1. Tell me which structure, out of 1, 2, gives 1.00 once FRET efficiency 1/(1 + (r/R0)^6) of positions 22 and 142 (r between Cβ atoms, R0 = 30 Å, to 0.05) is calculated.
2. Assuming 37 is relative contact order in percent (Cα under 8 Å, 6 or more apart) as calculated from a single structure, say which of 1, 2 it is.
3. Of the structures 1, 2, report the one carrying the highest value of distance in nm of label points 7 Å out along Cα→Cβ at positions 6 and 78.
4. Of the structures labelled 1, 2, which one yields -0.93 when log10 I(q)/I(0) by the Debye sum over Cα atoms at q = 0.19 Å⁻¹, for residues 54-125 alone is computed from its coordinates?
Structure 1
Amino acid sequence: MQTKIAYLSLGSNMGQRFDYIDAALEHIDKHHMIKVVKKSSYYETEPWGYKEQKAFINVCVEIETELSPMNLLKELQSIEKQLDRVRDVHWGPRTIDIDILLYDELDIDTSILKIPHPRMTEREFVLVPLKEINEQIMINNRLIDLYLDEIEKQGVKKIDNE
């Protein structure tokens with residue numbers, strides 16, 4: 001298969017949040033059919049959806065992959081499982097969450113996978129780090145800035161991983 005460009009969002013709000021993000025990135029980059037090309041800064045954000053939980057650390061990455069979208073999803077879910085991801089509460093606390101935001105210019109709408117990610121344009125914690133990587137990304141034929149101008153600000157702040 002030819003190499004494709006995809007964008008991922010990673011988030012953690014349990015335990016050593018930076019360690020979970022870094023471990024997930026290491027697992028992703030070690031895969032022989034995935035290469036991390038660019039990584040955003042770390043951002044701390046208030047929880048979205050279910051509010052009674054610790055703040056999240058979020059990053060976005062651009063990857064090159066030879067995996068199909070479905071096989072990429074399976075690999076990312078396997079990494080989440082290795083890093084103790086439990087799916088108890090919808091939008092609840094998690095050690096690691098890895099979402100496929102965009103994959104090439106594909107539109108996919110299945111019960112298991114939706115690309116572009118259906119709620120990414122509503123989430124400042126996705127759009128801000130994604131814009132840092134590539135401010136020219138088109139989502140549904142619109143630039144990121146247009147979405148950022150329209151959404152409620154959620155207090156996304158850039159932080160250092162000390």
Structure 2
Amino acid sequence: MPKSLELMTVSVSETQELAEKIGGSLKEGDIILLTGDLGAGKTSFTIGLAKGLGIKELVSSPTYTIVNEYCGRHPVYHLDLYRLETLEEMEVIGYEEYYYGKGITVVEWGDKISASLPDDYLGVSFKRTVDNENSRHLIFKGSSAKFDGQIQSISNMAKEIGLLIIKDA
């Protein structure tokens with residue numbers, strides 16, 4: 001069973017700081033799948049990832065454009081699948097080029113069309129807390145045990161910046 005990590009951030013800046021550190025460790029071919037309700041922090045997390053990847057331009061959610069591309073240390077493909085419903089729609093946008101290309105792919109709402117998911121990805125689930133509107137529980141889990149080392153690195157990054165680790169299993 002793959003390793004998982006659950007932690008809590010208490011502000012958008014903490015979420016982005018962690019994501020920036022993670023972004024600095026990503027490599028070509030990595031795929032990050034972000035899930036959670038509207039407003040849960042997926043785009044804020046992506047902004048931090050982009051900063052860690054050396055992207056200087058404004059990063060925004062591609063809700064209506066479906067895909068935004070950025071140039072940083074590696075090409076970054078930011079997909080938002082919220083408006084898509086079928087595998088055929090995924091094929092129209094050429095999702096395989098993003099999933100299996102030479103860049104780093106960040107997918108918001110990727111769980112909506114599970115048939116399109118690649119075999120290997122790092123999943124991050126976002127859950128709001130009831131006690132603070134800016135607090136989020138982030139749950140990291142890889143699609144296979146091959147991500148155990150990456151999740152351990154994320155745990156270490158979270159500890160470095162003083163985040164509350166809820167579960168590290």
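Values in this text are rule-based calculations from the coordinates and carry no lab data. Computed from a predicted structure; not experimentally measured. Cβ atoms are built from the backbone, for glycine too; each structure is taken alone.
1. Details: 1: 0.40; 2: 1.00.
Only one of 1, 2 returns 1.00 for FRET efficiency 1/(1 + (r/R0)^6) of positions 22 and 142 (r between Cβ atoms, R0 = 30 Å, to 0.05), namely 2.
2. On the way: 1: 30; 2: 37.
Traced to structure 2.
3. Numbers: 1: 1.2; 2: 2.9.
Comparing 1, 2 by distance in nm of label points 7 Å out along Cα→Cβ at positions 6 and 78, the maximum is at 2.
4. 1
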